[in-house]
Structure 1
Amino acid sequence: MKIHEYQAKEIFRKYGINVPNGFVTKSPTEASEIYKKLGTSVVVVKAQIHAGGRGKGGGVKLAKSAEEAVKYSTDIIGMNLVTHQTGQEGKKVLQVLIEEGMNILKEYYVGITLDRKSGKPVFMVSTEGGMEIETVAKNTPEKIIKEAIEPSLGLQRWQASRLAYALGLEGDYAKQAIKFLTSLWAAYDKEDCSLIEINPLVTTGDGRVLALDAKLNFDDNAGYRHPEQAELRDETEEDPLELEATRSDLNYVRLDGDVGCMVNGAGLAMATMDIIKYAGATPANFLDVGGGANVETVTNGFKIILSDPNVKGIFVNIFGGIVRGDRIANGIIEAAKNVEIRVPLVVRLAGTNAEEAKVILKNSGIKMEIAENIKDGAEKIRKAVGK
């Protein structure tokens, strides 16, 4: 689950992590009062959306007066902000964060995420703050210093010291950075985060180390331990189809292809997307209806897939393990009666009672192609969508 920058900074404050003073508002008219309240000659007006690259898209402005703060807030609130992370459709800005300006000496990058290869959290720092970390990783990977964290021990002081000195920090700046990194780990660990990213972390002319930006994602699997996190969710920032899938207990991720995929099991779903791509078509989604696929889940799956206007065909790939193939076939038939399927449909069933299932589907009277295997299904759906 993603949250806004201003929400992430509130969590940082809870753990004693230094961030600039600031206030969030949905009303441009409040910007003048916020400017005066902050008491600095320069303030930063920042669009609040779940995407990076806001500055390049015109979503971050420096205001040197109350009048400029109002003007930039008026310009940003309501704008459709397009960044490299939003795609061409962009995101509508509903609120801005107005913060005190900083006398910045140097910018750095700090992040924590899970290294799936080692199965451990990894701390990453770089002197190349303010740049896209993907660009740094591609062009100058040696400038990213990593420190693997043993989960049972947490970030050790010697590790925090190593990271701070790797950034070239000395004296009081280094001491502050060590404390900062230790507190950042505490927030990541205790809040069950999947990602924390600060770009940039800055040192200032008045001797401070602060998080100028903040990106924080929660691990949804740990949500039951943090019921308060649900209040931070902003559904306006989420894909409507993905949101609807969540409400229907379906695992759905929207992609940019034209072949809708309905599969049971995450591993099979990934394999299905791969073989569709290999056949020459492009998957429009990842959709796992779960091991116990039934009429309700399949019906909801069809509805969500067909809500994507890019979908030109659907490939249903189900393995009957926990649920028998004949029951799945009947479920598909009932679901097809409940939903108007306006695009070509290819179905492949395997596993328990798969042969009986194929007979049921062939005799259903519903227009569909029956695939003999996953490769055959991928080829059939490719032809059906005109690839």
Structure 2
Amino acid sequence: MLLGHHTELHPTNKQKTLLAKHAGVARHAYNWGLWLTKNILNHNQHNPDSKLKFPTAIDLHKLLVAMVKPKNCWYYEVSKCAPQYALRYLSLSWKRCFSKVSGQPQFKKKGRDDSFTLDGSISVGFNCIKLPRIGWVKTYEILPDNVAPKSVTISKKSGRWFVSFKVETIPQITEKSVDVVGVDLGVKTLATLSTGEVFVGAKSYRKLEAKLSRLQYLNRHKTKFSSNWKKAQLKIAQLHNTIANIRKDTLHKLTTYLAKNHSQIVIEDLNVSGMMANHKLAKAVSDMGFYEFRRQLEYKCELYGSKLIIVDRWFPSSKTCSRCGTVKESLLLSERVFNCEHCNFSCERDLNAALNLAMAVSLLRNASANDRDSLWTG
């Protein structure tokens, strides 16, 4: 399987200039290609009798070499891969737009999501990586041994440069201490396991919200694009990055623990977009990172030899008694303790839901094909 690696670079001042030049050329090529393709679409829309062929990524690169490069000599200061991949990504964006997967591509702005892709003679060392036209660049972390990535993507976030690449990885099957575990995700606690373990969420946004609000408040009257405004924007971006990194670190530790030590992991197919539409829950839900939790768990289960089972979102895990199976008609969010009126069973609400998710595996084995389709999504 392919496994991605993402780490921060530690370039010199000269290398920072080269990285910025590559990002600038890639952005210029992308914007030029977008301008040209939009003009072609407008021409075809207003002149149906004389339609022009919509260019592919190869056609765009040929036109770029013939029309743009001779007039802009700074194109020759960077690797030819930067504009090539930029036009390739533009072509993919238009394909997604034509297939109605996403909207029309937008023009890129300097300083916002600066990135470019390189391929060719790329070598990975102990704590450095060799990039075409840039040379050996140090990294803050130790890189994997004996890997030779075909391409790398360099990006800039909050004033720092990062490199990411994919390498072929052999699944690392680990010994499992628990056969089946149900995982109930929540807002108060990130995850409650059917084994009784409780994992508290980082709640990084909630903890740093006052600091973020203060920085944004101090920036309200600064002149836009002035030096002080740019410094303040960088501080805000760095704090946003810190909040996201704390959240991802917590999720990585939890998902790694689950995938390494449990054979079968059962979670619910949560309607995250619907929960985000509720203005009372949106901030708490986004602070937990439910979508990122599922994304990480999916590839880590494949990596460590575990099985991920996803229960349908309509499965009444919270309303069902984990002892006798009685389903309550209604259960308020404020009721944090589940009390069964049929068998007098009392249990913490999230633990009861996790126990029901764990027992749902045996229900799946004994259920008919129609029942499986109604209860499970994967």
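All of the numbers you see were taken from the coordinates with simple rules; none came from a lab. Not measured: the values here are computed from a predicted model. Cβ atoms are built from the backbone, for glycine too; each structure is taken alone.
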Comparison of 1, 2 - label where distance in nm of label points 7 Å out along Cα→Cβ at positions 88 and 240 is highest: 2
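Work out which structure the value -14000 belongs to, where helix-only ellipticity at 222 nm (-39500 (n - 2.57) for each DSSP H run of 4 or more, over all residues; to 500) was derived from one of 1, 2.
Values: 1: -10500; 2: -14000.
Corresponding structure: 2.
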Parent structure of the calculated result 61, given that percent of Cα pairs over 28 Å apart is the read-out and 1, 2 the choices: 2
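Where is relative contact order in percent (Cα under 8 Å, 6 or more apart) largest, in which of 1, 2?
2
Please compute distance in nm of label points 7 Å out along Cα→Cβ at positions 64 and 272 for structures 1, 2 and give me the label with the greatest value. The partial results should precede the final answer.
Values: 1: 5.8; 2: 3.2.
Largest one: structure 1.
Taking FRET efficiency 1/(1 + (r/R0)^6) of positions 152 and 320 (r between Cβ atoms, R0 = 41 Å, to 0.05) as the quantity of interest, name the structure among 1, 2 where it is greatest. Walk me through the numbers before you get to the answer.
Values: 1: 0.50; 2: 0.25.
When FRET efficiency 1/(1 + (r/R0)^6) of positions 152 and 320 (r between Cβ atoms, R0 = 41 Å, to 0.05) is calculated for 1, 2, structure 1 comes out on top.
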